[in-house]
Structure formats: structure tokens, C-alpha cells
1. Given a computed value of 23, 22, 18 for semi-axes √(5λ) of the Cα gyration tensor in Å, which structure among 1, 2, 3 does it belong to?
2. As an exercise: helix-only ellipticity at 222 nm (-39500 (n - 2.57) for each DSSP H run of 4 or more, over all residues; to 500), calculated from one structure in 1, 2, 3, equals -11500. Which structure is it?
Structure 1
Amino acid sequence: MNKCKFYDCNVHSFPERTSSLSEIADFAKHLGYSGIVITVHSNDKRADIDLDYEDDELNIYRGIEIVTDSPSKLHGLVGKYRSKVDLISVHGGSEKINRAAVENPNIDYLAHPITPKDSGLNHVLAKAASTNNVAIDFNLDLIIKGRGGKRVHSLLHFKNNLKLARKFNVPSILTSNSFSIYDMRAPLEMIALSKLFGMTRDEAMNALSNTPLRILEQKNKSNFICEGVEIIN
């Protein structure tokens, strides 16, 4: 456990949210993280502002969460931001956006896939996510903040998506989707919460360490085009 490097790939900071980047960095180190991804929503006017903060003890990455109802606009935004950020996620929640996200290998992970009616994934989408190496996010704020029927709804759909991820070998990540330092949780707490919908300890540790690290190391290369394709000098 002590040898693992843990990463929270979806943390929101001021000015989009309430906690400053320095507060988040200090707290992330206290919790035991090696790195965090500061994520800005693409429909926020500050989406193009560069991070102006460095920390010698914590790797801080820049992420963009694409928010749109149009698949064509989604692909355009991916092209706009791919070379500018370390990680691209898509705010899902509708069938057409979920599908567009898992079919695009330049997207790192699909966030919030659950729709009002179902888990947001099926066999076809899971297979596409596996083929294109698009990870599925289990954002634990739905469990932390959810109450009553909403929490039950989230847990049931997390269980379904986990089954699909296992069957089709889809990469998975655990994130806090934190809006302040008070929403952040230590890696051991995240692992414990993931057990509520059936993740094993090894699966949860991979979802917090190996999988996010692989994404950040591979897709942050300047010569990366898409999965399996690179520019060779």
C-alpha cells in the first residue's frame, strides 16, 4: 500500500469552486495523494486559463471536462483541448454523449455516465470503451453526498457499470469530483467506499493508481495522436 502512488483525476478549484489551488494541494498531500487533476468545465468562461501553481511534493495536472449536448461539438472541443491539457473527460449522462465519448480514443475518461433512466452503459458502449481505451469514471461524490433513493440509485448503476467494465476489460477510475477540500477523501476511504458497489481492493487500488498514472503518462506525450499511434521523429 505504501508503494502505491494515488491520483484523484477530478478535483475542482477556485474560481470555479470554493477552495484555492494551494488549499487543495496541501490537503491532497495530507491525504496521501501523489497527484491531482484540477478539472475545469469547458462551458466555464475560465476554461482557457492556465494553471499558475507548482508544488515540489505533488504532481498537479490540468484537466478539462467537456460539457455539451452535441456530439459534433464534443469532437471539436476534444480537438481544441487535446494538446493544451493533460487529461480530457466528458460529462456524460445522455445516450448520445456517452456513445460519442467512448467512441473517441482521444478522450481519457467518461465522467457521470448515469442517465435518469439507467446506468448509461450497455454492452455496445462498454465494448467501444474497451476498444478505444476510454476509462469509465466512478465518481464517489454520488455516494458521499447522495441520500436515500438517490444513493441507492447510484449504487445499483455503479454495480452494473462495474460488471460491464469487468466483462469487456474497460479501464476504470475512482474520483471524488470534489468541489472543495471538504469533499476530498483519502485513498483508503475511496477504496472502502468502492466496496459498497462491489469493487475488490485490487480493482479499487488500480482505479486510483495504475490506471490514472498510465493515462497521464501516455496521453500527455506531445507526440501522442491516438491510442496506438504516435509521431516518430
Structure 2
Amino acid sequence: MIQKDSGVACYQQLSEILIKQIDEGYLKPNQKIPTEMELSKMYKLNRHTVRKALERLEDKGFVYKVKGKGTFVSNTKIVYKVSKKTRFTTSILDIKLTPDARLIDSYDIRADSELSKTLNVPASDKVTVLEILRLVNKIPFCHTTSFLSKERFPSIESHIVGSFSLYEILKRHYGVEVIRSSSQFEVSLPDKSDIEILQISPQVPLLIVKSIAKDQGGEIVEYCITKFRGDMCIISVDLNGERG
């Protein structure tokens, strides 16, 4: 139990109790832990102290939060492989987890000078932007912003229904086999939009991958920015492999 006169902050004591329960298997991966109110009653602490203990666990990667559902025990981090032919759906199925993808938004913009150069399209050409949320076992995993030439891929959003694979759509409807050409990696803290979309706390870092993909003829097909949850993901770069 909590020793309030021990000299150790109560939230630290509670977080250590919960860590021990996780380590000993009493609380299992993906199991929902008791609510703030339940923990408050259980350990005779105020909810502010309990919240601080849970924030400490989240910062250390022992738990993750799902908006509207509660706090859950973390799994071992998912190793997501990046290679020439990385496919999200295949990569997640390969590790026996369940992938999903949802189109959050789609809209057109005019290519500025930087995007024109990146996609190799004329300046001010229309570019379709797809905002995609990808999930693993129904938990938000990464958020991708994809940029594609509207002239080359007209009405691509009309082919997106339910759970989908963007690269399968490009192959089936436009005859394009996508191959990753290059990727750049960054780490950042989330902004307000990231926190809402990925359902994370402000302390959870993002692993950001900016990639360019080409078709079988070497022409640029897509520029995308993917923000992975740092509390769920490890990025592994496969320099030789053909699949993710």
C-alpha cells in the first residue's frame, strides 16, 4: 500500500506498484487498467495524484491511452520495417497483428515551388492530398499525409472505401507498381492535431518518416509524411530486403 509518510511522493509509489504488477504479469499487454477513480478509491489517493502516476507510466512507455476508452498496458513495441517495397498491410499481417486504414480527409492544393520540385510536376499544378490514419489492432498507429499528382491520378479518393491499401489502389486502378525511393527520418513532439488524431499525450514522441516513392519506370508517384507513435513503434531500415 501507499506509505504517505515515507518521504517518497505518492504518485511515484503508485507508479512503481503498477510497474511491478505489469512486470509480474498481473496486468497483461493490452489489458485495460483500472480508471483514475477506481485507483483513487483503491489506494486512497486523490485523482490528481493518480493522474500524475499514470502520466509517469505513459512517459516511460508502460501504458498507452485510447481516447474515450481508457489506459491500457503497452505491448512490446512493434518493429516496423522500411524497405523498397514496404506495405503497411503486409508488414502488420506478417507479425500476426490486424491492420486497418481510414481516410480522414482528402483535398486538392496547388503545388508550390518546393512540392513542384519534390513531385516533379509543374508549379501550380493540382495535387491531391490524402490524410490517412493507420491502425494496429484498432489502436491508432501512424498518420500519413500523401501527396499525388491529380492529373496522373484523377479521382483517386473515389476508389477509397472502408479499410484500404493505397498502393493496391494505385496498382489496380492506375497500373502503377510503387517502389520506395528514399526516406528521411526525424523525431518530434506532437502538436495539437497529432495528439487528437493519434490519441496520445503531449509527452509521446513522434517518429517522422518523409518518403518519396517511384513507379516501375522511375517516375515519382508520391511524396508522403508519416508520423508514427513513438510509444508503439521502432523503425527498422532494411537496406537489402524487398518487403517490409
Structure 3
Amino acid sequence: MTTGVRRRMGVEERKQQLIGVALELFGHRSPDEVSIDEIAAAAGISRPLVYHYFPGKQSLYEAALRRAADELAARFVEPPRGPLGARLLRVMGRFFDFVDEHGPGFAALMRGGPAVGSSTTNAMIDEVRQAAYEQILAHLAVEAPSARLELVVRSWVSLAESTALLWLDGRRVPRAELELQLVHDFAALAAVSAAYDAEMAGILVGILADEPADGPFGDLVARLVSLVPQAPPAVPDQTLR
């Protein structure tokens, strides 16, 4: 029988381990419900040693949030190749992967609370939103967005966030359907804006020109067309006979 020997970690390595442990625990319960004692036990070290690396739970939470924020922002990175609808669908798949893995922590972060109320954490949340916004603009190949385009993209990012939060509360709608619906939502927001603005209309025409009929945007058009009532067949005029 061999006896395991605990390997001594350097300062930075131990910090990264604690951040990883905290993220794992926050992924199952709200950060407010996770104690330093639980984090220490999961990491295999004493409570005082946790405080040796982080002055308090808030500082450890912020460090964990920074890693999570960087990871979440990275989920929106997608090579600018191929139809936009397919790209956005892949982005939503990765976004919901993150939400699925870090559900309670994601919810606590976005809904706020005592553990996440600092200006530091709020700034990191805004960084994620800004990164998502900039990634979508990059997909559209727009460097200086108009006010209407900015409204469309920021509204969509906010919609994706609120949809994920609602989905976590019971998961009553199949995840794959929500991912596709959010891509459809982007097209719908762009289409409504295009009805009011010539520049947005040009952007929308450019997007749709590259979309295949069997892609996400083509699927939306087909679904909408199926909802339009079909006109009854014309009845021949018998008055002249």
C-alpha cells in the first residue's frame, strides 16, 4: 500500500488552485452560500492558509470572477468565416455551455447580491458585456456603429443574458431551442431596426445575402412564412355569363 504525499505548491499555483476550487463550488451553489471552510476543505488546506493567499472571501470571489469573466468573454470569440447565422449559433452554444456549468454562480453574478455588489465585480460584468458587444460588431465588420446598430447589438447581448437567467430557473424550455431562438432574435431586432433606418437595412441585406436557405436565418423566414394566412383561391366572376 502506497501513501500519497501532498505536493507542496508555490504561491501562484496555490492561488490558482483556490480560484479553481471556488469556481467549482460556485458552479453548484450561490457564492453567498459557500463558506471559506468549504473552500479550504475542498482544496485540502486549512482555513488560515486560505486567508494567507486571499484576505477574505470577497477577494477570492473577485479572483474567481475574473477567471470566469475572461472565460465567458472568450465564448463569444468566433472566426469571422461563413454565414453569420451559423456563427451566432455556435457562440450561443458555447455561451450556454458556460451557463450550464456555472449556473448558480452565473445567476448570483448577474442578479447581484452581497457577495457581488462591489464596484470591482460590477466592472468585470460590464467588461464581459462589452467584449460580447465588440465581438458581434467584428462579425458584422463594422468599426463605427450607428446609434441604431449599437442599440440592436447591446439589446441582443442583454437579451441573451436575461434568457439564460430565466432558463436556469427550471430549464423548462429545451436548451437547443433557446440557442436557436436567440439567433432568430438577433435577426428580428435587426429587421425591425432596418424598417426605420436605411443604414440598418443595408446591413441586414448584406447579412441575408450570405445566408443559406437551411441556415438559422433561413429557418426563421420559413417559420414566419408558415404563419401567414394563405389567401383563399380566387372565385371566377359569374356576372358576365
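Read-outs throughout are calculated quantities, based only on the coordinates presented, and are distinct from any laboratory measurement. If you're wondering where the values come from, they're calculated on a predicted model, not measured in any experiment.
1. Numbers: 1: 23, 22, 18; 2: 41, 18, 15; 3: 48, 19, 16.
Working through the options, I get structure 1.
2. Details: 1: -11500; 2: -7500; 3: -22000.
Considering all the candidates, the number was obtained from 1.
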